[in-house]
Structure P
Amino acid sequence: MIKGAMNRSSVGTLVERITLMEVLARMPDGTAQSALDGFSEALNAIPPELRNTFTYDQGREMSNHVQLSERTGVAVYFGDPHSPWQRGLNENTNGLLRQYLSKGTNLSVYTQEQLDEIAWSLNTRPRKSLGFRSPVEVFSELLHNTELAKKSH
């Protein structure tokens, strides 16, 4: 999650570890209820077989983590306090996201459609760690292979 001006607005960030696919969730504020609602909607839009775990930091906004697991079927884990390196992929991706959503701005003015456009821009950017393929390409391959595996059983 990235915070806006004076920590009064937020955007939830989800990064899939294998494909680096980014999903952004609109949150009108930084409350636990906004995090629960935003992350629930974002996670439930991802096929169940591709959303198993969720690792978060120790923020108060995740105090409804039990309800998040109930709503999505995703196991929630927490990094150790003051240990951002345990969530390095998310921290790095949040840095890329700051190219679009500057620090100190009011993030509540962005619609979900605008956030989806920003995520698409990040997800179509080739990444060295993916052999210069984009997260969308790798995610599509993973989804295709998952569907083929389901059909063969």
Structure Q
Amino acid sequence: MNTSYTVKINNTTEIDITKNDALALDAIEISSSKFHILQENNSYKAEITEANFNEKTYKVKVNNNTYNININNDLDLLIKEMGFEVGATKKVNDIKAPMPGLILEINVQVGQEVQEDDSLLILEAMKMENVLTSPRDGIIKSISITKGEAVEKNQLLIEFE
């Protein structure tokens, strides 16, 4: 499989580069972030001034001009086409009952600010008390149940703003 990369420069110019193109580059590493590059009989000094490996973003200084670089491979492009983002997290906006049971206690009120892992309510199911905690920081928008109410699996319990 021929590996190729799409390189976006300053969010305007896109260049497709193959792995062979990158390997053929005549570059000498001067230090861990500085390079001397020869291309078509021209000499360039390059320095990587910022690097975020997880987001595949880099700031590169070439002959005193700074460029913002984003590098994506075929997998990154496929994931983006499918509507997913690499490393992105889904924001949970509601809590639903994970199983049928009885609401024993509600520990929050509408408008209350909660932190991740704060106890929201206690659900009794199969003679066990299950503490449902907040999956994120947020503010309680609505509470759809009351203490002592029986709930079904996937029934809406709490919504976040």
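Each value in this text was obtained by applying a stated rule to the coordinates, not by laboratory testing. The shown structure was predicted, so the numbers you read here are calculated from the model rather than taken from an experiment. Cβ atoms are built from the backbone, for glycine too; each structure is taken alone.
Quick notes on this one:
- Given 0.10 for FRET efficiency 1/(1 + (r/R0)^6) of positions 81 and 129 (r between Cβ atoms, R0 = 30 Å, to 0.05), calculated: source structure among P, Q: Q
- Set P, Q, criterion distance in nm of label points 7 Å out along Cα→Cβ at positions 49 and 137: the highest-scoring structure is Q.
- A value of 1.1 for distance in nm of label points 7 Å out along Cα→Cβ at positions 9 and 25, calculated from one of P, Q, originates in structure Q.
- Structure responsible for -2000, with helix-only ellipticity at 222 nm (-39500 (n - 2.57) for each DSSP H run of 4 or more, over all residues; to 500) calculated and labels P, Q on offer: Q
- Label whose coordinates, when Cα extents along the principal axes in Å, for residues 57-120 alone is calculated, return 67, 27, 16 (choices P, Q): Q
- If distance in nm of label points 7 Å out along Cα→Cβ at positions 105 and 145 is computed and equals 3.6, the structure in P, Q: P
- Which of P, Q yields 16.4 [mean count of other Cβ atoms within 10 Å over residues 97-104, calculated]: Q
- Mean projected area of the Cα convex hull in nm² derived as 9.3 - corresponding label from P, Q: P
- Structure (P, Q) behind the derived value 17 of relative contact order in percent (Cα under 8 Å, 6 or more apart): Q
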